[in-house]
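Following this line, the structures themselves.
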Structure P
Amino acid sequence: MSIHPPAAPQRPKELTTDGDVRVDPWFWLRDIDDPAVTEYLQAENAYTAAVMQPTDRLRNDLYEELRGRIKEDDSTVPEKEGDYYYYVRFEEGAQYPIHCRKHLTLAAPEEIILDVNELAEGQDYLQVGVLENSPDHQWLAYSLDTDGSEKFVIHFKNLATGEHLPETIPNSYYSLEWANDSRTVFYDVLDENHRPVKILQHRLGQAPSTDKLVYRETDERFFVDLGKSLSRRFIYVVASGNNMSEWRFLDANRPDGQLTLVEPRRPDFEYDVVDHGDRFLVWHNGDGAKDFKVAETPVSAPGKANWQDFIAHEPGRPILSVLSFQDHLAVTFRRNGLPQLQVITLPGEEVHTVPFDEEDYSLRVKSGREWATTVLRFTYASLATPATVYDYDMATRERELKKRTEVPGGFESEHYRTRRLWATASDGATIPISVLYRKDTPLDGSAPLYLYGYGSYGAVMESDFSSNRISLVDRGFVFASAHVRGGMELGWDWYEQGKLLDKKNTFTDFIACAEQLAREGYVSPKKLVAVGGSAGGMLMGAVANMRPDLFRAIVAHVPFVDVLNTMLDDTLPLTTMEYNEWGNPQSGEFYEYIKSYSPYDNVTAQDYPHMLVTAGLSDPRVTYWEPAKWTARLRDLKTDNKLLLLKTHMDSGHAGASGRFERLKEVALEYAFILKVLGMAGK
C-alpha cells in the first residue's frame with residue numbers, strides 16, 4: 001500500500017509592497033484558529049509517522065543508544081555563595097533537574113530548593129526561565145513556561161518553610177534580579193507582540209497590580225533585560241537591539257533609587273559594563289574598534305566623554321567577555337577563530353594567558369557567584385573531549401580538575417580525531433571547518449558526512465562535545481561544522497560579511513565548505529547531509545535552492561525560511577529588532593535583496609534532496625507557518641520523488657521537547673531519517 005503525502009490547498013492571497021505584487025498561495029496557514037490549518041499539520045505529522053514507521057526499531061535502538069551515553073544520576077560542581085553551596089543534580093530516570101544547596105560545607109545535609117520533576121507532573125511541556133535565590137538565601141524566585149511560547153509566570157518560594165507566596169506574575173520573559181534587601185525584585189514584561197519592553201519592581205507579599213514601573217522601552221527595535229554586578233553593588237537595566245545597546249544602573253542597596261544612564265544608544269554602537277571599585281570597565285566597539293576594546297570610566301561620571309582605554313583594540317581579535325573580580329579581570333577573546341583566556345591582575349600591571357593545547361576546542365568561562373575570590377571556573381571541551389570543568393587560581397596560575405563529564409557506554413576519546421580545515425570561498429575568503437571522525441574511518445570519499453551550519457547574528461559555533469554525535473560517527477560518519485560568515489569566529493568583519501546586503505556569503509561559504517570536504521576525500525555528494533536550525537534552517541533552505549545537487553539530504557529544524565514576509569510584518573516579536581541583521585524590506589534595496597534569497601520565495605521546479613523539516617506550534621521565534629508554508633510550496637513545485645517530511649511538535653516551541661530524554665526522541669528521528677535516505681537503516 002503506497003503512502004501519499006498531503007497537499008495543502010492553495011488559497012491565493014495578493015501581497016503588495018511598494019507596487020510589487022506577489023501572490024502567496026499558502027498565506028492562510030498563518031491562521032491557527034482555522035481548523036484546516038490544524039488538519040493540515042496533523043496530516044503532515046501522520047505522513048511523517050507512516051513514512052518513518054519502518055524505522056521504528058532503529059529509532060528505538062538509537063534512543064536507547066543516545067540515552068545510554070548519559071550519566072542519568074549526575075550533578076553539577078557546587079558553586080559557593082556566602083554560606084551556601086548551590087548545585088543542580090539529576091536522578092536516574094528523571095527528565096528534569098533538581099536544584100539543591102548545602103549549608104556551610106559539602107558534607108552538610110542536602111536541601112532541595114526546587115524539584116522541577118514535581119512541577120512537570122501532568123505537563124506536556126515545562127521550562128524554567130529564571131531561578132534566583134535572594135541575597136539572604138531565604139527566598140527563591142523562579143519562572144515557568146508550560147507550552148513553549150516563552151511566556152513565563154514568576155513564583156516566589158519561602159526556602160525556610162517551603163511555602164509559596166500567593167502572588168504570581170504572568171507574562172514575563174528571561175530577566176529577574178533581587179535587590180540587596182531580599183524583599184524587592186525587578187522583572188521584565190512582554191508586550192502584545194511578545195517583546196520584553198518594560199521593567200517593573202515588585203515587593204514580596206504585595207499585589208502585582210501595585211508593582212512600580214521602573215523603565216519602559218519605546219523603540220520597537222530594542223528589547224530590555226536585567227543584570228546584576230558580581231560585586232552586588234548595581235542592578236543593570238539594558239536596552240539592546242541588534243548591534244546596539246544602552247545601559248542604566250541603580251544602587252542595589254537602594255531599590256527605590258533612580259536609574260542612571262551610562263551612555264546613550266546610537267547605531268552600530270554596542271557596549272557592556274562591569275564595575276570595579278569606583279570605576280566601570282566598559283567593553284565596547286566605539287571609535288572604530290570593530291572587534292571591541294575595554295575602557296575605564298568613573299562610576300560618578302560614566303559617560304563616554306570620560307572613557308579612557310584600558311585594553312586596546314586589536315583587529316581580528318574579537319573580545320567576547322570581561323569578568324570583574326575583586327583583584328582580577330578575566331577576559332575572553334578569539335584568535336585565529338579559537339577562544340583564548342587572559343587574566344589581568346588589577347590594577348593592571350600583570351597580564352597572563354591561560355594555555356590550551358588542542359588544534360580545535362571550546363572554552364566557556366563562568367562568572368561564578370562570588371566577587372572576593374581568586375578562583376575562576378571554566379569548562380574546556382573539544383569535538384572529541386567531553387566537557388571538563390576546572391577551577392583556575394588567577395593568583396597562583398594553578399588549575400584544579402573539578403569534573404570531567406562521564407560518557408557511559410565505552411566512549412574513549414583516543415578512538416577519535418579532530419581537525420581544523422580551511423575552505424576557500426568564491427571571493428577568496430578562507431573558511432574554517434571543524435571536523436570529527438573515528439581513527440578507523442576511511443577518508444577516501446566513501447564515508448557519509450554530517451555538515452552543520454548556522455552563520456547569523458555573530459553567533460559562534462563552538463567546537464563543543466556532544467555524545468549524541470557518536471551514534472553517527474561510530475557508524476562511519478564524519479561530522480563537520482562550517483564556520484561560515486555571519487558568525488564571529490574570525491572577528492566583527494567576519495560577521496558583517498554575512499549579513500544585510502552580504503548575506504549570500506553565508507550560503508556560498510557553506511557550499512564552498514561542502515565542496516572542499518569532497519575534494520579532500522571526506523565525503524561524496526551522494527553521502528553528504530546538511531543540517532541547520534532556526535537561522536541555520538534559512539541557510540538550509542537557501543543552499544537547497546542554490547545547489548540541490550550537492551546534498552543527498554537536508555535537515556532543517558524550525559527553519560527561518562519565509563524571510564521576506566516575516567521581515568515585512570512588524571507585529572512579529574523579532575522583526576523590528578532584526579532590521580540590522582537582514583535589512584528593512586520597506587526599503588527597496590533590501591526588499592529586492594531579501595526577495596532574491598528568501599528560501600520560500602525561491603523554491604523552483606527542480607529536483608531537491610531528501611528533506612526533513614521540523615516546527616514548533618507555539619514557537620514565538622520562528623512561527624510554525626514558516627516551515628509549513630515552505631513544505632507546501634516544495635511539495636507543489638519540486639520535480640523529484642525524494643522524501644519531504646514535515647514534523648510539527650504540537651506541544652512545544654523553538655527548542656523542542658523540554659525533558660532531557662524526550663529531546664533524544666527528536667534526535668533519534670533525525671538520525672533515523674538520515675540513515676534511511678543513505679540506505680544505512682539496516683546497518
Structure Q
Amino acid sequence: MELPLQLSLLASGLGTVYALGCAAWVMRQSEGGEALQLPYLAIRKGAAAFMRIQYGTIAIVGLAIFALLWVIPQFGPPTAVGFALGGICSGLSGVVGMWVAVHANVRTANAAQSGLSKALQVAYRSGSVTGFLLASLALAAVGGFYLWLHQQPETGLAPLAGLGFGASLISIFSRLGGGIFTKAADVGADLAGKVEQNIPEDDPRNPAVIADNVGDNVGDCAGMAADVFESYAVTLIACILVASWLAPQYPLLQTFPLAMGGIALLACLFGGQFVWLGNSDNVGLALLRGVSISLVLAAVGYYQISEYFLTHQAEFTSQSIILATLIGLGVGFGMVLNTAFYTGLRFPPVQRIAKAACQGHGTNIITGLAIGMKSTTLPTLLVALGIILAYQLAGVYGIAIATIGLLAMTPIVITIDAYGPVADNAGGIVEMAGLPEAARSNTDALDAAGNMTKALTKVFAIGTAGLAALALFAAYRLEFSAKGDALIFSLEDPFVLSGIFIGALLPFLFSGMALEAVGRAAGRIVNEVRRQFHENPKILEGKALPDYAQAIAMLTRAAILSMILPGSLPVLAPLAAAIVTPWMPQGSMALLVGGMLMGAVTTGLLLALSMSTGGGAWDNAKKYIEAGHYGGKGSPAHHAAVTGDTVGDPCKDTAGPAINPMIKVLSLMAVLLAPFLG
C-alpha cells in the first residue's frame with residue numbers, strides 16, 4: 001500500500017475515534033430538569049420520524065438504481081458496490097451527526113444555565129461529531145474503494161464515479177427534503193405567530209415551533225453533512241480520475257489528494273482544540289481561532305507532503321502543486337470575507353436592507369434582491385482567477401488540487417456549521433422552558449455566532465461545488481479522449497450551443513420547483529396554526545398545549561413528496577440524451593451533454609451564491625431591527641423585515657444550497673453515461 005494512502009486511512013481512523021469520543025462526552029452531559037424535557041422530547045421524536053421516512057424513501061430509490069447498475073454490462077457489480085458505499089457513508093455521516101445534535105440541544109440549553117463557556121463546549125463538541133465523522137468517512141470510503149479497485153486492474157478506476165453518484169443522490173434528496181421541511185416550518189411559524197399574533201419566536205404556544213426546531217436538525221445538520229460529504233468525496237474522485245488519464249505513469253498523483261485530506265484532517269484535529277472563550281466572551285472569535293490555526297497547519301502540511309511525495313515525479317513540480325493548494329485556500333478565504341461583509345450586522349449591506357424595511361415590504365424585498373445579486377461579484381472573480389492560476393501551474397490537475405486544498409478543511413468548517421443548529425435549538429428550548437434570562441442571553445450569544453458560521457459554510461460548499469463540477473467536466477472530456485474521441489466544444493456547433501442553453505435552464509427550473517415546494521408547505525402550516533388557534537383559544541392564553549405532532553406530520557408528508565421531482569431532474573436530463581443517442585449523429589449527444597454541464601455550472605454557481613448570500617442578508621436585517629434599530633420588534637419595519645426573511649429563508653436554506661449537489665449529480669451522470677453517448 002502506498003504511503004499517501006496509508007496516511008489518509010490512518011487519519012480517517014483517528015478522526016472517527018475522535019468523533020465517537022466527542023459523541024460519548026456529549027451524551028454524558030446532563031439533560032436538565034423536567035421543564036426542558038417537554039420540548040426536547042418533542043423535537044427528538046419529530047426528527048426521528050422525519051429521518052425514518054426520508055431515508056426509507058431514499059433507500060427505495062437507491063435500491064432500484066443499485067439493481068440497474070449491477071445488471072447493465074457497461075457498469076456492472078463494481079460500480080453498483082461503489083454506489084452503495086457512497087450512499088451508505090453519506091447517509092451515515094448525516095444521521096449520526098443529526099442524532100448527536102438532537103441530544104445536544106437540551107444538553108446545551110442546560111449547560112447555558114451554568115455559563116457561556118460550558119454551553120459552547122457542549123455545542124462545539126456536538127458539531128465535531130458531524131465534522132470529523134463526515135471527513136473521516138469520505139476519506140476512508142474513497143481511499144478504501146480505490147485500494148480495492150487498484151487490486152483488480154481489469155476493472156479500472158471508472159467505478160469510482162459510482163461511489164460519487166451514490167453520495168450525490170443522498171445529498172440532493174437530503175438537502176431538498178430537509179430544506180423544504182425546515183424552511184416551511186420557519187416561514188409558517190413566523191407568519192402565523194410573529195406577524196399575525198405578535199408572539200415571540202420559539203414561543204411554545206405556536207404549533208409550528210417544534211417543527212421549526214426539528215427542521216434545524218434535519219436541514220442544517222443532516223442536509224449540510226450529506227452535501228459536503230458528497231462535495232469532498234466527489235472532488236477526491238475527480239482528482240484521482242483526472243490524474244489517471246493525464247499521467248497514468250505516475251500513480252502517486254492519484255493518491256496524493258488522499259494524503260492532502262489526511263494531513264488536513266490531522267491539522268483540524270489539533271487546531272480544533274483551540275476553541276475556547278477568552279476574557280471577551282466572544283464566541284465567534286473562539287470559533288474562528290480554531291479555523292485559522294487549522295488553516296495554517298494544513299498549509300504547512302501541504303508543503304511538507306508535496307516536497308516529500310512529489311519531488312521524484314516529472315509531470316508537475318512540487319512547487320506548482322503547493323501553489324495550487326494555496327490558491328484553493330486563498331479563493332475560499334476571499335469568499336468567506338465576502339460573505340462576512342454581505343451578511344454581517346455591522347456592515348452596510350444588511351443595514352441598507354433594514355433601512356429599506358422602514359419604507360415597507362416591497363422596498364425590503366427589492367433591496368434584498370439587489371444585495372444578493374451584487375454579492376456574486378467577488379466570488380465569481382475569485383473562482384475565475386483561481387481557475388486560471390491553477391491551470392497555469394498544473395493544468396486540469398491543478399484545478400482539482402486547488403479544490404482539494406480547500407475542501408480538505410471540511411472537518412473544522414463543518415464542525416462550526418453543525419454547531420449552529422445546536423445553538424439555535426438550545427435557545428428555543430430555553431425559551432419554551434421559561435429558564436432565567438441569563439440562560440437565554442448565553443444561548444443568544446451562541447446563536448449569533450452560529451448564524452455567521454452557517455452563512456460562511458454555505459458559501460464554502462457553493463464555491464467548492466463549482467470547482468468540483470469543473471474537475472468533473474474535465475473528467476468527462478478526458479474519458480472520451482482516452483478512447484480516442486476528442487470532444488471539441490465550439491459555439492458554432494448547434495449541439496454544444498443547445499446544451500449550454502439547456503444546462504443554464506436547469507438550475508432555474510430546479511430552484512423554482514424547490515421554492516414552490518416550500519411555499520406550498522408553508523401555506524399548509526399557516527392554515528394549520530390558524531386552525532388550532534381558532535378551534536382552541538386556550539392555546540394563545542397559555543392554558544393548553546398545541547398539537548405539535550400534527551404540524552410535524554403534515555410537513556413530513558409535504559417535504560418527502562415534494563423532493564422527488566426536483567431531485568430527479570439532474571438524473572433525467574443526461575439520461576434523456578443517452579436514450580436518444582442511437583438516433584442522432586455520431587458524437588452529437590456527447591457534445592450536447594458537455595454543453596449542458598458548462599451551462600449548468602455557470603448559472604448554478606451564480607444563482608446559488610446570490611440566493612444564499614442574499615437570504616443571509618435578509619435574515620440578519622431582521623435581527624438588526626430586532627436588536628432595537630428602526631423601531632425594534634413589533635414595529636412596521638420589523639413586519640417588513642419578517643416578510644423579507646420569509647423570502648430569504650427558502651433561498652438560503654433550500655434552493656440555493658441544493659444547487660450544489662444538483663450540478664454534481666448532473667456531472668456524475670454525464671461521466672457514468674459517457675459510454676452510451678459516444
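Listing for the model above:
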read-out	value
Per mean count of other Cβ atoms within 10 Å over residues 31-38, the highest-valued of structures P, Q	Q
Parent structure of the calculated result -0.41, given that log10 I(q)/I(0) by the Debye sum over Cα atoms at q = 0.07 Å⁻¹ is the read-out and P, Q the choices	Q
Parent structure of the calculated result 2.9, given that distance in nm of label points 7 Å out along Cα→Cβ at positions 119 and 535 is the read-out and P, Q the choices	P
Per relative contact order in percent (Cα under 8 Å, 6 or more apart), the highest-valued of structures P, Q	Q
Which of P, Q yields 0.20 [FRET efficiency 1/(1 + (r/R0)^6) of positions 215 and 511 (r between Cβ atoms, R0 = 35 Å, to 0.05), calculated]	P
Entry that produces -5500 once helix-only ellipticity at 222 nm (-39500 (n - 2.57) for each DSSP H run of 4 or more, over all residues; to 500) is calculated, selected from P, Q	P
Cα extents along the principal axes in Å, for residues 311-614 alone from the coordinates reads 75, 49, 39; which among P, Q	Q
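Just so you know, all these numbers are worked out from the coordinates, no wet-lab data involved. All figures in this text were calculated on a predicted structure; none of them were measured in a lab. Cβ atoms are built from the backbone, for glycine too; each structure is taken alone.
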